[in-house]
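Below you'll find the structures, each written out as structure tokens.
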Structure 1
Amino acid sequence: MSSLHWYILAQVLGIITIIFEFTSYQIKDKVKYFLITGIGSFFWMFMFLAIGLSTGMSTQISLIVAGAYSTIRNLTFHVTFKKDTVQSNEFGLIFLLFMIAFALIGGVVAVISAPSEVRWIHAIGLIAALGFVIGQYLPGDHYVRITVVFYALAIMLTQTPLNILEGDFRWNVMGLLIELAKIISVVLFYIRYKKNPQRTGLQLSGV
């Protein structure tokens, strides 16, 4: 396929990602949250792959790795939180520590391998990602939403001309909209939270 076709496919994958990611931050139940955001991360990963095939893979490698990492992490946490046993909780903590170590090592390698012109952007993304991983696992509704806002802002930098060195397309519109959707979803969550602290989120069964 041509670079144009890959770019169009990336936008389609981005629309699917938006639906899942926006929904996930309206859900208080951590089990359902991790499932929905895990599915969203799967499409997010392939969106970056398509963008790489359109505008140059060198600036997208760390984002593809982040998408794969996010998919595995979220779906694993989904299973862990769903079981909610002493053994699963212990496994969840060990898995969290492993994920942090993997993110740190893999992230540093990805940052170093990025072109020098855009390395600082990926370094910011790595720091924000580590904070988000920890925020996801911490109990309550707030840590995950506060940290995802900073992570979303960091990812938005990677979707601008600052991070694209090749190709005809200088903006990944859907990449920006995905992160914006997360931020808007968090804001909406807190508007609902302020109105009714005891029940916040979409009116879904069990949420």
Structure 2
Amino acid sequence: MNFDEIGIGQGNNAPLLFRLQFAQKKAWERAIRMDFPIGANFPIEFMPAIMDMTEPAVEFFFRLADKRRCFFGVRWSPACSLDAPADFVLSALELCGEGAAVTFESVRSWIKVISRSDHQPFSRCPEFLEIGIVDSWRDPPSHVIWQPSHGKDWPLDALAWLPPYLQETDINYIAIEAGYRSPLDHWFGLEISHKNKLYQIDPLSLSSVAQWMLT
């Protein structure tokens, strides 16, 4: 994925970190969230619960200049360069500081280091594309819409494959996620819905973002 192609600007148009969240395994419905800027109001009451996670995952949420929301995520495993789950949590918190200096590149570089990878994360073709409701990936369940066996041509009828609850929902906005399983589970998601009374998937956005993710 070439991140310069999704409207990422510099200066006042650079993506802004607005949330950091941690979850045990894949339980994003019960994630512990920290909204930025947090400054002196760092929610220290959450620290014991985060530090006790045995399989923590973290997501970094950004807002693009065009107001779309996107997120990077990574999950700790024994393959991580940080031996203990608590070290993984502390390292993610240290990366963010007060949020002002966090960029796409700093997050990608951090994932590269903790993955012991020779490649920049997200530079390869993903292992799957998945569509789901943000912070509600298990209930209702997300849907894998592309795998390498499908080839790199994005199917024009992909929207017809989605269950109705992923085409329109009142729960939260809908995103498409590019996922990788090695060296660590990591992913990048981008909003593909707009809101009227409900969040509705945008077919043009789905098609263009999916094709971008596959390049």
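Annotations
- Origin of the derived value 9, 36, 35, 16, 4, 0 (P(r) over Cα pairs in 10 Å bins from 0, in percent; candidates 1, 2): 1
- Parent structure of the calculated result 21.0, given that mean count of other Cβ atoms within 10 Å over residues 19-26 is the read-out and 1, 2 the choices: 1
- Between structures 1, 2, the calculation of FRET efficiency 1/(1 + (r/R0)^6) of positions 3 and 27 (r between Cβ atoms, R0 = 25 Å, to 0.05) yields its largest number for 2.
- Each of structures 1, 2 was scored by relative contact order in percent (Cα under 8 Å, 6 or more apart); the highest score is held by 1.
- The maximum of distance in nm of label points 7 Å out along Cα→Cβ at positions 75 and 187 over structures 1, 2, that is, the highest value, falls on 1.
- Origin of the value -26500, where helix-only ellipticity at 222 nm (-39500 (n - 2.57) for each DSSP H run of 4 or more, over all residues; to 500) was derived from one of 1, 2: 1
Just so you know, all these numbers are worked out from the coordinates, no wet-lab data involved. Here the structure is a predicted model, which is why all the values come from computation and not from measurement. Cβ atoms are built from the backbone, for glycine too; each structure is taken alone.
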